[in-house]
1. Assign the value 2.4, calculated as distance in nm of label points 7 Å out along Cα→Cβ at positions 191 and 223, to the correct structure from 1, 2.
2. For structures 1, 2, calculate Cα Rg over 2.2 N^0.38 Å, for residues 175-246 alone and state which one comes out highest.
3. Assuming -23500 is helix-only ellipticity at 222 nm (-39500 (n - 2.57) for each DSSP H run of 4 or more, over all residues; to 500) as calculated from a single structure, say which of 1, 2 it is.
4. When mean count of other Cβ atoms within 10 Å over residues 39-46 is calculated for each of the structures 1, 2, which structure yields the highest value?
5. The value 2.3 for distance in nm of label points 7 Å out along Cα→Cβ at positions 159 and 215 was derived from one model only; which of 1, 2 is it?
6. Identify which of structures 1, 2 gives the largest calculated value of relative contact order in percent (Cα under 8 Å, 6 or more apart).
7. One of 1, 2 was used to compute distance in nm of label points 7 Å out along Cα→Cβ at positions 111 and 127, and the result was 1.2. Which label is that?
Structure 1
Amino acid sequence: MATNSVSAPKKTSVFQKIARYPYLGLIIGLILILVVAWFLTPKMFTYDGIISMFRNNSIYAILTAGMMLVLITGGIDLSVASILAMTGIFTSKLTATFPDVPGFVWLIVGLLIGAIAGLINGLMIGKLRIIPFIATLGTMYIYRGLAFVVSGGKWFFPQVYGESYTWWATGTLIPTIPNLVLIVVVVLVLVGLFLGYTKSGRRVYAIGTSRESSHVAGIKDGNVELMVYTINGALCGMAGMLYTANYVLCYYGMADSFEMTAIAICILGGVSITGGRGRMDGVVISILIMSVIYNFTSMLPGLSVWQKAIQGAIIIVAVFVNVASGKLSDKRALKERGALI
């Protein structure tokens, strides 16, 4: 009598697991960039230099965390830099008017103003069904215009900021590590946990993967989009307050084109521009790559003017790699399903 034998699953070696890691190429790229930077700008690798690099790129990281959520839904937000500027103007004006108010109040105010701006984006996109590109293009100009009106087109100078305001960016809760860097770590961890371990996070992936399937599953995509754009706006608002606290200046044109940098970092980190795919570990590696590139190019005479060109080239390469890796993963999935039949 014949018996059915079930073969034991093959053990995967450590090297096979490493080879299958989806962001191995990003890690190799980061290592190569670090080697080049080491030879060209060794001063960058002192402790102070590394902390300065993280601090100077922290605002990008906060914006990227919010933009990641938006892109995974299959949307886009062109208004993030304008929300940052508008919120920074509001909190700067308020702290100049009420200098005795504790700094954490202005951090909360920044979060609330940004959340309201993001909520408006979410209502237009999730409820009125306006295309995300069109909706956020319009609010990009509206929010930047409000920043100009409130500021009167003038710069705010350092003396308007109190120590309790700037402490949130330049102070040190942990010795030698600026609070701004700690805030970024907390934001990235929370967003990563939200996407990976909550029901709402799974719904974000679901509507980005297939709207039709998510509808069948009872997911209301409009509510998910409303939530995502509101969270994104809140992060932008917090970034606006922290930007002014970090650089101790404020003007209506600040953070111009930061939205493009956030999108570039997300795409480089494996977030799909069509939605449904992206992980925080890939985005963190991408943030490190961009931080190193921006830092060492700014330290080399003549290369700083090429930063935007380098950013554009990275976007093109990242989109190509993103699309190619998506096709490879689809083929792999089809092959695995075929083997099971």
Structure 2
Amino acid sequence: MSEFSLSDLSNPSVSDVRFRPLEAGEFDLFHRYGPLPASGVGARHLPFDELGYRPGWVWVALRGDEVVARAAFWGPPGSEHPFSLDWFDPGSGPDRTEVGAALLRAAYAALVTPGYATPSGARPDYHLFLPADWRERPDAFADASDRIAAAEKAGLRQSVERLNLHWLPEYGLPPRSARLTFAPVDDDEVAVNLLARVAEGSLDDWDRRNLAESGARATAEKTVSEVADMPGGRGRWRLARDASGELVGIVMATRNSRNATIGYLGVDPAHRGHGYADDLVAEALHNFVAEGEPEVKDNTDVGNAPMAASFARIGYRITGRRLILA
């Protein structure tokens, strides 16, 4: 069993705290910490046991026998490394920032090995789930601030904030487009060329970071590869053309491990400003409903205002926010 103490972390303010991962059969220790904050910060839609956490990727900070902080890292089935940190409670004591940061440093040091590699980058990013109004509520703001401060002290930095969105058939199915025609994506080269154009000038944080690091073509190829690898496959992907036959955009509807989702959509820069994103989303929803999907969950960056507005027009509802630190 790996265990870290003060001598490992050079932090005199937490000299009586030990940090270690949990082995199989020890997850009850994680729950000894107590419940999530009443503010809703960190709340998940599924209970801990249904989120797929693995032994060795779940960590606790112990002061004697008391669990004073905890962290759980997640990765999809079959992944060698965790993709993200998505459960983190730094505690409530006066030294909670120091204890939480020390726990994260210990966990990252153990989990980010020389062979580490995931789509999120050089280490797991931290996904902090938040109520939609977390900035307006003092209790939620305080709980979020504790987690952000500890993560930043551990070396993570705020990257992007996203809206979590939910659509149900009972919200009303939008009309199908009368100005675009849709066809399956049978040629990867067509999709990659379109997505390379879409990446230029994109407001999506993931696109912009990959564009800066790798260029438009590599960003497009990565998009195709990653969405194709999702459990829903690529059978629902559609190319959209206008009445003249010009290629307007693409919607890559799929499923993740739990629900239907739009893996990616984009409008060619030459055709932006006409509200075509609404048509793309509507087409995906019609296909999902035809297949009996009970719900659709999506997200978009707060900074991508046009896409957020499109989801709102279609009828999606905001269920919360997610702050990502990398």
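1. Clearly, the read-out refers to 1.
2. Looking at the calculated values, the largest one is 1.
3. The correct label is 1.
4. 2
5. The read-out was computed on structure 2.
6. Once relative contact order in percent (Cα under 8 Å, 6 or more apart) is worked out for each structure, 1 has the highest.
7. 2
Each value in this text was obtained by applying a stated rule to the coordinates, not by laboratory testing. No experiment lies behind these values; they were computed from the predicted model shown. Cβ atoms are built from the backbone, for glycine too; each structure is taken alone.
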